[in-house]
Structure P
Amino acid sequence: MQTSDGNLVISEIKKSSRAEKASILQLAHYLYELEKEGITAKGFLLYPEEKKRMEVVLDDRTRHDLEKNYEEIMAIARSTVPEPLAENKYCRQCAYSEYCWS
């Protein structure tokens, strides 16, 4: 969507704000990838059931958090030995649980 001043707005709709930090990083990742392509955009997390709206800004701290996460992901991908399985509260609802537990 574009605003009246021509800025691109990316919105991510979530069912709840329980995983807010992860949701912020997900949307920030989209903004980061757009920025690398030369596209400046604003982001909003929308929680319709909570009637909540949160702006996500790609600032220096968020970029740092993203870079840190990218490094951790690459370290896991390069590892020759997988991490030991550790079930947590998110496993029951995870769309990818079959990859870990099958």
Structure Q
Amino acid sequence: MTGYGYVAAAGGDYARARAAGVDVRLLLVSTFGGIAPEFSSLLKDLTEARANKLNSAEHDDTTWAARTWFSFVSQKLSVAIHHSVALEIAHALQLGTVVDPRGRAGHA
């Protein structure tokens, strides 16, 4: 209260997970297409681990525009991020949301 004395540092939200050996990374994205360096590094590592190749299930599930693992995952991430943002906007505006029975989300 006086501005004097010692205050011990707090461990943070993920201190227990890090102490247990969990690799905690910030996966920050912008709705305009930017991604944080840590996220970019993770995608690069995963792309190299997969040799940038799709498995047969991914190949069957992808579009004509995504014939590498990186492009496939980038499209899936983009859809997931924008879907989440749309839901957040709908909730913030107190709009009702509905789920398309075919598996696609929609808004009412």
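Readers should treat all values here as calculations from the given coordinates under stated rules, not as data from a laboratory. Please read all numbers here as calculations on a predicted model, not as lab measurements. Cβ atoms are built from the backbone, for glycine too; each structure is taken alone.
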Exercise. Out of P, Q, which one gives 2.4 for distance in nm of label points 7 Å out along Cα→Cβ at positions 25 and 81 as computed from the coordinates?
Worked result: P
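Figure out for me which of the structures P, Q the number 2, 9, 12, 14, 15, 14, 13, 9, 5, 3, 2, 1, 1 belongs to, where P(r) over Cα pairs in 5 Å bins from 0, in percent was derived from the coordinates.
Numbers: P: 2, 10, 17, 18, 19, 16, 10, 6, 2, 1, 0; Q: 2, 9, 12, 14, 15, 14, 13, 9, 5, 3, 2, 1, 1.
Clearly, the read-out refers to Q.
Given structures P, Q, which gives the highest value for relative contact order in percent (Cα under 8 Å, 6 or more apart)?
Details: P: 22; Q: 12.
For this comparison of relative contact order in percent (Cα under 8 Å, 6 or more apart), the top structure is P.
Quick check: 9.1 is what I get for mean count of other Cβ atoms within 10 Å over residues 9-16, calculated from one of P, Q. Which structure matches? Walk me through the intermediate numbers first.
Numbers: P: 13.4; Q: 9.1.
The correct label is Q.
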Exercise. Just checking, which of P, Q has the largest value of distance in nm of label points 7 Å out along Cα→Cβ at positions 33 and 57?
Worked result: Q
